Structure P
Amino acid sequence: MLLRRASAFVVMLVLAACSEPEPVHIGFIAGISGRGADLGISGRNGALLAVEQRNLNGGINGHRVELLIRDDGGDPAHARRLLRDLAAAGCGGVVGPMTSTVAMALVDEAEANDVVLISPTATANALSGRDDHFFRVVAPTSSFTRNAARYLADAAGLRRIAAIYDASNAAYAASWLSDFREAFEVDGRSMAIILTFESGTHRDFLTTAKRLLAESPDGILIVANSLDAALIAQQVRKLDPDIPLAASEWAATARLTEMGGRAVEGMTLGSFLDETDTTPEFVAFLQDYVDRFGVSPGYGGLTGFDAANTLMDAIAHAAPGQRLLESMRARATVSAAQGAFEFDRFGDGQRRSQILTVRNGRFVPVETPR
């Protein structure tokens, strides 16, 4: 069938015998331009590093791997067109996207074109528990929000939090905040106010900060990308230098500390990356990434690397005549740069999370990973 062309093409390449093996094409879709580009760029770099290392070791069963990179610009409609183009180019598997809103828009498109999607960072609960072509190397938001709520309540002692989230990625941000509220609003704790804004169109963060602080909270929670989180933190700090700040894992990239400076010192965030990890596998990955790109990978680089390797392993281990989707579903346990993790039966990664704080411009763990 026409709809099965992409996966069938990839698996057939594994079996092909010719003097000049055809390359295996895999796709990459993410926002690598715009306000949230730092996450997409790090994911792209991680995937590119994985492909380059695979090719240095013989590719996939002797076939060179080519990564076809596409920029969705954060636009779901454009991302759908890009996915169709990648399917037509012979990509049976695509790494990406990086945001939940775009991922939600691509699930049906992936199904229609028989393309496996494996996202490095899309965590919205609405993507969970679905028998489809979507996989992710991270856990749903609920696992992170429980950890964050417990830390802010028990360790930080917060009882009344004012929150703001980016409605342009509502599939993630609203889901994250809803899960956080469920875990936090017990034993008399409450959300003082919840505000929304649209990344890229909202300009007056000082007025926003005044509205958050007007409710007399004992902490501020930001669910936004790193740039917007940094800008909000700066305005809050102008009005209240001492109020505790927290953010979701979405903000935990180098751009937060670069743009936020002293305003984000002491901020706590969830993360699935521990840059203090000294295991040989992670140390090697970190060194290779820094040598190749000149910057730290951040969580996007780590998960982009893991997602690309997971996809390539599934292609390499596909049995004769087996669809890529079936090969992916057979991979219950996955080796990764920072320890193995498991997929559940719906393709959702079961990855541990932890709490970080910004200290001297670095993300430092403050809680044992769970």
Structure Q
Amino acid sequence: MLDCGMHMGYNDERRFPDFSYISRSGRLTQHLDCVLISHFHLDHCGALPYFSEMVGYDGPIYMTHPTKAIAPILLEDYRKITVERKGETNFFTSQMIKDCMKKVIPINLHQSIKVDDELEIKAYYAGHVLGAVMFHMKVGTESVVYTGDYNMTPDRHLGSAWIDKCKPNVLITESTYATTIRDSKRCRERDFLKKVHDCIDKGGKVLIPVFALGRAQELCILLETYWDRMNLKAPIYFSTGLTEKANHYYKLFITWTNQKIKNTFVQRNMFEFEHIKAFDRSYIDQPGPMVVFATPGMLHAGLSLQIFKKWASNENNMVVIPGYCVAGTVGHKVLAGQKKIELDKKNVVCHG
């Protein structure tokens, strides 16, 4: 099975895949040789504790060392929001996350793994986020490549995807931006910085919903450099605790970053920011301009949604959604240009 994610747009049983399609009798382990997890984003690994601890899969689970380290943090964070704050039931527990992770077999890049007498897998660097991989699977003379989410453009902290030359019989690839013609990366960054600068110049607040690791670090480095160059004084905040965790894992898995980060780490830690500070919930009602990175990235729950509810109706404020949002989430509605969004049985009016 390739990835085991949850649908972030649903708050009922539809959030998890219907695993009865694999086996009506529930004997999942007999029908699957293994589960391969490409990276730690919840739309790729969010159903894993449910699958192994509640549905009953008991076979091998493979992922990289960074994914094994970071996935339980995101799973626990989402569990807290779903169970403790929203009071939902039929969800996995903290102990289930731990038990699930004990079953994971961590793998290295380019390491050939013999799952059984026939199936062989190998992981390749995918870019995208720390620890993300593509999988090349072989059975006899037949082979399949599964890309997961990948990035062919190196960014400020990760390299671009790379795989050995091969001719798979089947290629399963993500196609999120397959039909999108985008401006160059430099143009997009210039536009992003200008919009943020214009917003804080007129006293507005900028909300940037992100997931804890990945695009967040890229944008933090970009804003940190820009704030330095332009000598800007408006505060930049990041969800408390997440910067420390990001720091820890980027140090731990430095070999997964790009060459510039590796070289710079010798002199200084690129993720110890001068202008970006920890965010406190009391700052939501604080007057004056500010930029806030808040999780999660799709505005479907948590701090980012709480801030959005408070700030969205003020036309001086701005929300920048840097990542993909699945249908059904508030983030998807914002990206679709919806002007009125119903939240807690009240309409939030968005401008722009």
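Quick note: the coordinates plus some simple rules give every number you see, no bench work behind them. As the structure is a computational prediction, the values presented were derived from the model and not from experiment. Cβ atoms are built from the backbone, for glycine too; each structure is taken alone.
Identify the structure, out of P, Q, from whose coordinates helix-only ellipticity at 222 nm (-39500 (n - 2.57) for each DSSP H run of 4 or more, over all residues; to 500) was calculated to give -13000. Structure of origin is P. The greatest value of relative contact order in percent (Cα under 8 Å, 6 or more apart) among structures P, Q is that of P. Quick check: 0.15 is what I get for FRET efficiency 1/(1 + (r/R0)^6) of positions 76 and 180 (r between Cβ atoms, R0 = 25 Å, to 0.05), calculated from one of P, Q. Which structure matches? For FRET efficiency 1/(1 + (r/R0)^6) of positions 76 and 180 (r between Cβ atoms, R0 = 25 Å, to 0.05), the value 0.15 is produced by structure Q. Looking at distance in nm of label points 7 Å out along Cα→Cβ at positions 100 and 124 over structures P, Q, structure Q comes out largest. Tell me which of P, Q gives 0.35 when you compute FRET efficiency 1/(1 + (r/R0)^6) of positions 228 and 316 (r between Cβ atoms, R0 = 35 Å, to 0.05). Answer by label: P.
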